[in-house]
Structures are given as structure tokens and as C-alpha cells.
Structure P
Amino acid sequence: MASSLDAPKAVGFTDTLYFEDVPLQSVFTSSGRTITEADVTTFAGLSGDYNMLHVDEEFASQTPFGGRIAHGLLILSIASGLTTRLPVLTALQPSLLGMTSVSCSWPAPTKIGDTIRVDLTFESAKLTRSGSRGIVTERRVALNQAGAVVLDSQWELLVARRPENRP
């Protein structure tokens, strides 16, 4: 199992990764990031999502959460940012043609002050019907400082195949 920001070099990723190179079942772990009041407030303003669970402490304190929680889509966005900086995804970026789908669930809330990290696993890879490209399925799981899963997501990426003139 590979992990940490240096993992790709440890397992031989020194150049552009293509569909054929995706390290299936390898797990890569991001650095941590603390969710702040500013994150939640800024996201509410950017998205227009002023749900009282996110912006009204008095209201949120009376809910089962006991206080304000971060927007689920904020956590998805931060998880994306944390994993995009992993060297394995940096190596994959030149061959990445796009994201075709994402599905996610939030098994537990993320509270202001929680620190999350993300485990990324490449679960599967299959060629498209034409065989000219591939679909790579990733699982990105965000965990808080206590190890509770706060986001469980599956991403499908369209990835270029290795050019015939490249070893």
C-alpha cells in the first residue's frame, strides 16, 4: 500500500501516467486540512446555500449535530483539492480527459474545526467501447481527525491511453 505525498516516487511514478499505468488498488493519502469558519462562510456566499445548519449557530445548536456543520459539497470540493495535489494525480493530469461522473454520500457531519484527510484508491479501469481511451474509477474517502468517514465518493475519470510511440 502506498501512502503520503511521496508515494508515487516510491512506487516508480516519475513521468506522465496513462490509462495503462494506473496503480489499481493502491491507496494514496492526502495531507490534512482543518475546516474553518471562513471556509463555511465563504462557501455559503459563493454557493448561495445559506441553510441554517451551516450559518445559524443558535438554530444548529438545537439539532442533533449540536452546532453548525460544513456543507457536504464544501467537503467534496476540499477532498478534490487535497487529492489533486497528490503526486500520483499530478502525474495523471496530462492524460486526464475529464470526469464523467461522481457519486457521494456523507455518513457523518464535518464540524467547524475538524481536520480531514482523504484516502484515494484506484478501484478499476476499463477501456471505452472504441478502445481509444479508458474509464478509471477512483474512490475518495474523507476522514476526520477521529477516523470517522465524513465523505465517501466514487469518481469516474476519462483517461488517455499511452501513445504508441511512448514506452
Structure Q
Amino acid sequence: MTPRLRLYAAISLDGCLADSQGEVGWLGPFEAEDYGTAGFLAGIATVLTGRATYDQARGFGDWPYAGKRMVVLTHRPLDADPPAGVEAAAGDVAAIVARLKAEAAGDIWLLGGAAVAQHCLALDLVDSIELFIVPVTLGAGPRLFAAEGAARGWRLVATRPFPNGVVAVEYGRV
């Protein structure tokens, strides 16, 4: 089976991936719940992300993506000592995704950030959208969907509400 590019993210009720400062601390009160992330990660071979999201993850302390290949879309060199499995890529994003699908032994997690997700959505590269909608409105911040994005239909695959008010939704290609 061909690996899928899976957009898997937590978003605020008003569609933001982060707050106006680019921070995700607003997710803290919702982190105790088991959202099935371990099962998701078991099927992931590669993580695709942008430079800002990579830099943010580097500041978390322990590297959260150990054992996964990570491809960082960037035109700048990575830090002097990136974690094992991390590589930089620049150029045609569609060609990069096609190469990753050809090389991957599992699915590809489109981690973000907003610009990378919006670009992949605009190029129609995303195979599934798996969102955890958090019951918080941020008012401002990077949004998952671009205001000028193309209209595209998606097929509902699953929904799951959690006791803390988070709702998981999964959509696949029509």
C-alpha cells in the first residue's frame, strides 16, 4: 500500500494551530487525555515539517520524534548537531512528497506548521486530515486553512468526542 501524507494536528475551535506568539501552551490543560497518539505514531515512518516547527521542537528538551525520519522543509542549514534521522530539504514540495512516499516504509506525518500544511493542501498532496479540535478560541494565530484555499471535498472517516471537550475528526480523500 502506498504511504499516505497524513495531516495530524490539534487546532483551536477557531482553526488556529498556535496562539498569536506561535506558542502552543494553550494545549497544556488538555494533554492528560489519551488521544491515541501512540497508535498513530506506530504507523508513521517519516515526519514532514517546516523550519519554525522544527526549531520549536528542538526547544522541548527530549527529542519527541526519536526513531522517526524527519524531513525539514527549509532553505537554511540545520543546527550543527541535529537529532538522528533529521535532514533538510528544499525545492519542489510535490517532488519531495513523492520521493518520501517512494522511500517510506510507513505513512508520512505532515506535522506543520501552518505554511507547510497550507502549501501541501493547496497542492492537493494531503491524503487524510486528522484533527483534534480543542474547545478554546484563540482569536489570532497561524490558521490551519488559508483564507484563499481552493474548495475541495473530503469524506468523513471517523469522529470521537473526549470527556474534556476535545473532538477528534478524521477525513479522507473523496
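Structure data summary
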item	result
Identity of the structure behind 12.6 (criterion: mean count of other Cβ atoms within 10 Å over residues 79-86, calculated), options P, Q	Q
Of the structures P, Q, the one that 4.0 was derived from, the read-out being distance in nm of label points 7 Å out along Cα→Cβ at positions 63 and 87	P
Structure from which 2.2 was derived, distance in nm of label points 7 Å out along Cα→Cβ at positions 55 and 71, options P, Q	Q
Among P, Q, which structure scores highest (criterion: relative contact order in percent (Cα under 8 Å, 6 or more apart))	Q
Given 1.00 for Cα Rg over 2.2 N^0.38 Å, calculated: source structure among P, Q	Q
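Read the figures in this text as sums done on the coordinates, not as results from a lab. In this text the structure is predicted, and so the values were computed from the model without any measurement. Cβ atoms are built from the backbone, for glycine too; each structure is taken alone.
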